[in-house]
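As structure tokens, here come the structures.
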Structure I
Amino acid sequence: MATSVFDLFTIGIGPSSSHVVGPMRAVALFLSKLRESGQLVSIHRIGVDLFGSLAHTGKGHGTDKSIVLGLLGESPETVDTGTVDERFQQCRQTKRLDLAGEREIDFSVDEDIRFHYDRILEKHSNGLMLQAYGANNELLCENTYYSVGGGFVLDADQEVDPEHAQVADKERPYPFKTANELLDLCQQHGLSIDKLMLANEAQQYEITDIQQKLLTIWRTMEDCIDRGMQTEGILPGPLKVQRRAPQLYHRLKHQQHNDFAQIDWVNLYAIAVNEENAAGGRVVTAPTNGAAGILPAVLKYHMRFYRGDKEDVVRYLLTAAAIGILFKENASISGAEVGCQGEVGSACSMAAAGLCAVTGGSPEQVENAAEIAMEHHLGLTCDPIGGLVQIPCIERNAMAAVQAINAVRIAMYGNGRHYVSLDKVIKTMRDTGQDMSEKYKETARGGLAVNIIEC
């Protein structure tokens with residue numbers, strides 16, 4: 001299956017693409033299956049089993065809320081983020097829900113959503129099983145799904161991602177599996193990476209539609225930055241983390257002189273997005289929610305300080321997506337599978353590639369920038385304190401955004417020739433993730449997640 005730019009960049013809600021967006025889509029697929037088989041009208045009870053990382057950090061990430069929203073028929077793209085908590089609590093208190101908006105059934109949040117902390121399913125750490133029962137408690141249907149990062153959902157029966165399978169049947173003019181193949185195609189056909197990506201996407205969409213969809217994604221990113229800079233208060237959860245973006249925004253607006261102003265604004269943009277994500281707000285998965293602040297922060301930096309235009313937005317996102325595809329198809333973008341190197345590391349690499357492209361970098365320099373950005377995230381663990389996408393996740397996005405910019409500066413000093421290829425770094429990231437202890441893969445059972453509590 002060919003991954004599309006619109007698979008990597010999707011509009012959804014926080015705080016986690018793998019723990020919120022993915023499970024909501026899995027529930028939607030299950031309900032669709034029940035509807036197509038004519039069984040939906042016979043459902044009297046739904047059961048949900050969560051395994052691995054979905055169990056260990058599911059409550060902190062809001063997986064139980066996403067399950068309820070999915071059963072109510074909501075989608076991450078359109079759900080009203082302001083009503084999530086209210087509707088979840090209503091279901092918990094009444095022990096009833098309106099299944100897919102079509103029939104009311106009994107549903108106990110505390111009994112029908114089961115967290116299996118001691119079991120990991122074979123194919124992926126983010127596994128969930130859904131069961132539908134009839135009037136006499138007979139099992140009518142059962143299916144297993146895997147939320148494999150970035151909102152992608154693997155159907156265990158079909159062995160493909162049915163949510164994004166629409167691009168699988170379209171043959172693309174410039175197919176590539178590795179960065180070397182991508183560079184060879186650019187050289188052979190005299191194309192930049194973004195033009196090559198545009199030609200591939202044009203097999204599925206009209207070019208004007210591609211451009212407009214990408215601009216819509218950017219507007220959503222900008223809206224998220226603006227909300228994050230304006231919204232004050234405490235982030236949800238027991239850590240009681242104070243939002244910092246509004247105070248930083250106020251401070252930067254009124255500074256007369258600041259030698260590090262550009263870095264400060266980049267930090268602000270990334271923090272603003274990830275505070276919105278932590279609060280369950282509307283974000284763009286890029287390529288995950290835990291790393292959602294990096295690409296917007298770097299693009300906003302370019303637009304603000306270098307007067308970027310709409311063409312730059314399109315070029316940036318298409319180039320970044322090409323690099324994201326390499327990570328998605330050759331390694332992983334799932335923190336539960338390879339640690340945070342797969343989320344923040346891949347996002348940093350994508351942002352560096354996009355920025356290098358809009359600042360005039362050649363395809364070889366773009367690949368070099370992406371390699372530098374990822375190389376220095378190798379081995380990065382995913383160890384969220386309290387199972388929340390807050391500490392160290394929010395600051396980690398700011399650090400990676402600045403690192404992406406520096407990677408571009410280093411790459412632009414050279415001509416694109418370098419010793420370590422992006423392909424080798426992606427393979428190393430995959431191998432490192434396989435070697436990494438499970439406790440460092442979004443389980444909140446290692447690293448900061450345990451040492452801070454012990455202190």
Structure II
Amino acid sequence: MKKIILLFVSFFAGLHVFSQQKIVADKIVGIVGDKIVLKSEISSAIADIIRQGGQPPEDCAVLDGMMIQKALVLQAERDSIPVSDDDVEAEIDQKIRYFISQYGSKETLEQISGRTIYQLKEDFRHPIREQRLATGMRNKVVSDVKITPTEVKGYYEKIPKDSLHFYESELQIGEIVLYPKASHDIEKLAIDELTEYKRQVEAGLKKFDALAKIYSDDPGSKDKGGEYQLSRSDKQWDPVFMAAAYRLKEGQISPVIKTQFGYHIIQMVSRNGDEAIIRHILRIPQITEVETSESVQKLDSIRNFLTSGMIGFKEAAVRYSEDPNAKFTAGLKMARDGSTYLTIDQLDKEVVKLLNNLKVGDFSMPTAFTDERGKKGVHIIYLLSKSDPHRENLRDDYNRISQRAIEEKKQAALEKWFKAKIPSFYVLIDDQYKNCPTLNKWQSTSMANNN
């Protein structure tokens with residue numbers, strides 16, 4: 001059951017804009033309580049997986065996943081599992097922005113899908129809310145499941161030796177970052193330049209997007225004339241930048257503002273409620289060798305505290321690092337999946353060079369670098385751990401094994417819960433699926449409801 005539940009959740013997590021275009025005529029093929037599953041939903045879900053490069057699952061497996069999802073949603077409604085409207089709205093906005101980025105523009109997305117942005121948002125709303133309800137209910141069912149070291153050992157010993165995972169060399173790496181501050185005169189120069197760009201646009205002498213393409217220091221928007229799409233619910237943006245943007249009327253240009261990235265002017269292109277299209281020009285004040293040297297000296301002092309044992313790495317990272325994520329990660333570099341275990345190919349080339357001279361427990365010398373936004377900094381790298389390539393074992397991989405073990409135990413708890421709950425639901429399954437082994441758990445209740 002576990003794989004099907006996760007698979008079905010992924011259908012709606014990656015819901016395709018075309019999934020609303022029914023592939024076959026609608027027909028109710030499954031009912032759980034007052035929740036229905038349509039034949040067209042199964043076809044659309046399978047087509048969506050194929051579009052994303054996945055292997056198409058069997059209809060029976062998809063229907064089982066959808067029935068499980070409906071049962072979880074039904075019980076979540078009975079138990080009043082909370083789902084925040086703001087969270088649903090934020091996820092909708094995130095998906096819309098993703099599809100706009102995939103198709104190039106809002107207009108292209110609307111043209112290809114045959115639906116307005118508003119209609120697409122409404123299409124997403126119900127499945128996203130159901131997904132969140134189902135997830136909340138599942139979490140409630142398994143909330144009390146715990147696991148002991150003895151159970152983890154028993155789980156590991158049942159795994160066939162030739163089925164154990166093989167891991168490449170992995171590293172845990174810490175980083176403390178300082179960003180040198182530009183001199184007052186250089187900062188004033190950046191402010192004066194942006195003030196002049198604003199004057200030229202407002203006087204009709206230049207186009208904002210043309211100036212952005214020439215002068216902006218933002219590589220993510222420079223080639224697009226400084227353009228971005230914003231949503232109030234998106235938390236990734238600098239709050240100062242967002243506040244300044246949403247104070248503007250259409251066509252208006254902001255005064256010069258300062259954010260963690262540098263100095264900006266922002267132009268409001270268009271706005272529809274909490275959605276907006278803006279352009280901006282970013283100027284990053286240039287850092288000289290003088291400012292870089294000052295940061296190197298400060299970071300060298302911090303390194304001395306670390307190597308002498310006067311302060312621990314976690315405390316130093318939280319106290320001194322100017323990386324905005326340091327207080328959440330305790331200075332550890334993280335993979336996209338949130339893991340602190342990284343392979344060499346996931347690291348910047350410059351970091352790899354520093355690691356070549358480090359043993360576990362060592363700290364690199366302070367080194368200047370330039371990040372992906374063109375911002376100059378100085379950092380020290382800490383090699384916390386490094387594993388050799390190896391076959392999975394309890395000594396080196398206990399946390400990973402215990403995570404799989406507890407997921408298996410949670411799945412057993414969920415199976416038990418379903419076995420007890422299914423008879424309390426009204427269930428019907430269309431006759432065309434009566435020979436599906438994966439639907440056996442539903443069939444007896446379905447036949448009872450048919451009699």
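Worth pointing out:
- Structure from which 14.2 was derived, mean count of other Cβ atoms within 10 Å over residues 79-86, options I, II: I
- Looking at FRET efficiency 1/(1 + (r/R0)^6) of positions 207 and 343 (r between Cβ atoms, R0 = 30 Å, to 0.05) over structures I, II, structure I comes out largest.
- Structures I, II were shown, and log10 I(q)/I(0) by the Debye sum over Cα atoms at q = 0.12, 0.20 Å⁻¹, for residues 119-230 alone at -0.74, -1.12 was computed from I.
- For Kirkwood radius over Cα pairs in Å computed as 22.1, the structure of I, II it came from: I
Quick note: the coordinates plus some simple rules give every number you see, no bench work behind them. What you see is a predicted model, and the numbers here were worked out from it, not measured in a lab. Cβ atoms are built from the backbone, for glycine too; each structure is taken alone.
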